[in-house]
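Several structures are given next for inspection.
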Structure P
Amino acid sequence: MPKIRVLVVDDAVVMRKIISDVISRDPELEVAAVAANGKIALQRIPQVNPDVVTLDVEMPEMDGVTTVREIRKVYPKLPVVMFSTLTQRGAEVTLDALSAGANDYVTKPANVGSVTESMNRLATELLPRLKSFFHPKSGPPPLAPGPRVSSPVSVPVPTLPLTVRPARGPRGPIEVVCVGTSTGGPNALADVFGAIRKPLPVPMVIVQHMPPVFTKILAERLAKIAGLPVVEGSDGVCVEPGGVYLAPGGKHMEVRKDGNQIRLRLHEGTPENSCRPAVDVLFRSVAEVYGASTLAVVMTGMGQDGLRGCEVIRERGGQVIAQDQATSVVWGMPGYVVQHGLADAVLPLLQIGPDLVRRVQEKRCAVHA
């Protein structure tokens, strides 16, 4: 199999060297070329024809955001992974780059103590992302022929009797919406919220795989984009109808019953699926508190975080929507849910928001009719 060719773009000589060395040590990857800024990168792309670009967010002459916009004018499908810093400025610029068309990002190693440790961290965080755009193993295997789900867009979903767990008892009205996403999630969330337009009559709790600082900036941006009360979750806060709570980076978020109220609980427990916050942690807690009144949504993302949580939600009688493969940046998280027969509907991104609203309103209207 041909190696994945990477164009490395960074204004710092040391970072270009470190990134290039990490990439070159992987037998599936190779460095196609390096560039010191976005302007040079745009010249290199037609010369070396890379499969993917790593791009620093802040560079002289042409910064990362401007470079992404220029790349997208000519190369709409070329994967671009941003390099950011773990700062408020870094978070803001990274989210700008994602909105401009970047596919994913990693944060630069900081205060790690040695070049070797920096390289190890990069190998862990960067290399899987570079491969995820090309390798089926970053997500589930291709869909096998099978029955079609009942949804606005019919998608083949295999029947897996050993793993599918039927709902227990009748489904009641939706009382909570829980969402899990990762790679490509910020833009996907913006599209979903854009379709919702006004607060739901139920709370929404969300895990987006992001580090600290980034989640707070993302919550603020989503609130501004959609005009919804989106906030970063806080420990002990009451979960209210219409509220949207985004798990803070570096902490697991759960819901817990407290007398007649339901509150958020944040903690720094062991990462699950190498993630904290983890979708599975949130989804299991939601299933325990809300049971059959749960609606889960799993969208674009690498890996399989959310799969076990969806199993518990289905066991308790809840519903699950998964994003389809065609509109996912990486069809890992939703793909695993689909392949295990846990999705009630498999939808393209732009249909998830309207379908979510319909399910929440329809179930509640039926109960109060």
Structure Q
Amino acid sequence: MANLPIAPRKIAMIAAGGTGGHLFPAQALAEALIARGWRILLATDDRVRSLSNAFPADEIITLDAATARKGDPVGAACAVVTILRGVGQGRAALNRLNPSVVIGFGGYPSLPALIAAIMQGRRTIIHEQNAVSGRANRFLAPRVTAIATAFPVLKKASAATRARAVVVGNPVRPEIRALAELTYEPPAEAEGDVRVLITGGSQGARLLSELLPAAIAKLPEALRLRLRVEQQTRAESLEGARRVYADALVQAELAPFFRDMAGRLARAHLVIGRAGASTVSEVAVAGRPSILIPLKVALDDDQGQNALVLADAGGTEIAREDALTQPKMTQALHTLLTNPRRLAKMASAARSVARPDAAERLADLLEATAL
């Protein structure tokens, strides 16, 4: 792709990578900025080049980045060397492209671009998607121009950081945002389809792939015959899950990945999944009742804290892995799926904490910071 000419205004560098949870909100912001006449640069790492192919950027810049596990001093030293190399690459890119603002979406791939921008005295923003501030954002927060958050709660952050933070929400894709206009219709009490959408994260999805079919198979037959299950599941678990559903007379569509997530959310009566920031935000915007299963090994229990934001409003039931069994999940499913009134109340509660205009709010903050 051809290099951009140097220009002083209306160019934003977005630093994001690591997982889709960081990249998808960044893409939603990019689309909002493009509609306002901005040109977009994406600074990312090699690991997410495949995810970034559809990112609407004039140029994608790959910067070296790394992280290390706690208690690994050799790995930490190597990570520092790699990040410093990425900072040098970032400084060269900033000198060449001269964006008026650099915004990072957390995770170690955002560090090189943000550190380079801070060293050059440029306007900078960080956005924290989770209810717990990540390590990269905790390091950057005292040094950036502005701080944006997805949730009113920001744990692990200093008092100074919380005082400066502007709650904008978590940007969602336009097709998800459109769901905020749709009314939730609960299933009928004794007849008609009951639609359950089960999503899985890239980590720890085996639990959902294997536990949920087993739990659903133990529901009363009259309810099973009404179920229409759409489930993301690991490729190696597909055949086993299909057999369980077929034996239980449950109609189920299974795939490792669903592209039309907006359409599936729109027709779901109940959503079951992990509690990553994007999942929690999308369920809230769509106004769908849910059962959320936070990833047990997530750093600082960020998924558990994300889920609590929705649970405190009454929009979700949280199922912790340590206490989760097939009988408990079967009971939870039966309780919710046979109570349309409760599902409707949960849907309304979920929508009450949604911020469907998060991309526009974050774009407003970016433009104000870039002045």
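FYI, it's all coordinate maths here, none of it is from the lab. Fair warning: this is a prediction, and the values are worked out from it, not measured in the lab. Cβ atoms are built from the backbone, for glycine too; each structure is taken alone.
Some points to look at:
- Which of P, Q yields 2.7 [distance in nm of label points 7 Å out along Cα→Cβ at positions 76 and 228, calculated]: P
- Given 29, 24, 18 for semi-axes √(5λ) of the Cα gyration tensor in Å, for residues 84-299 alone, calculated: source structure among P, Q: P
- Structures P, Q, by distance in nm of label points 7 Å out along Cα→Cβ at positions 28 and 284: label with the highest value: P
- Test item: distance in nm of label points 7 Å out along Cα→Cβ at positions 196 and 356 calculated as 0.5, pick one of P, Q: P
- Distance in nm of label points 7 Å out along Cα→Cβ at positions 268 and 316 from the coordinates reads 2.7; which among P, Q: P
- Here percent of Cα pairs over 23 Å apart, for residues 116-243 alone was derived from just one of the structures P, Q, and that gives 55; the source is P.
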